[in-house]
1. The value 1.04 for Rg/Rh (Cα atoms, Kirkwood Rh) was derived from one model only; which of I, II is it?
2. When helix-only ellipticity at 222 nm (-39500 (n - 2.57) for each DSSP H run of 4 or more, over all residues; to 500) is calculated, the result is -16000; to which of the structures I, II does this value belong?
Structure I
Amino acid sequence: MSKQERQRTAAQIQADKARTGRPRKAKAAKQSERITVHLTSAERKRIEKLAKAEGISLPAMIMKPWREEGAG
């Protein structure tokens, strides 16, 4: 198929605007920094077990002490 040679119709433009997707995060909620942490297999299993018990992700479990400290 070739590219469309005519201009897009108003209906096509409106349809593009109505498409949904993941909403943008607020600037405060964006995480732009990355830190690598090396763990032993035993440490990882222990943290994963704790995270699963609390129903949160592994990164959330690792960050929990700092996030709780900032909330208070």
Structure II
Amino acid sequence: MTEQLGYLGIDQWGNHFNLEKHPRKELMEQLGYNSCSKMYVDTKDEKVKHVGYVIGNHWINVYRVFEWKDAE
């Protein structure tokens, strides 16, 4: 299994946020807010999935970042 390096947040304007261990806390600190809401999407199998946060006027999708390994 490849090692998780951290998280990457991308808002609706394409701004990137490099995050390490606590994405919600780090995003609020970087943007200067002390509260946020979770952001969800509907999946094809009619479930709901947490994908990021709404902080101020930023809608931020959060992705886990893993080490890239080529097949040997």
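1. Values: I: 1.30; II: 1.04.
It must be structure II, since only it matches.
2. On the way: I: -16000; II: -3500.
Working through the options, I get structure I.
No lab work stands behind these numbers, since they all come straight from the coordinates. The shown structure was predicted, so the numbers you read here are calculated from the model rather than taken from an experiment.
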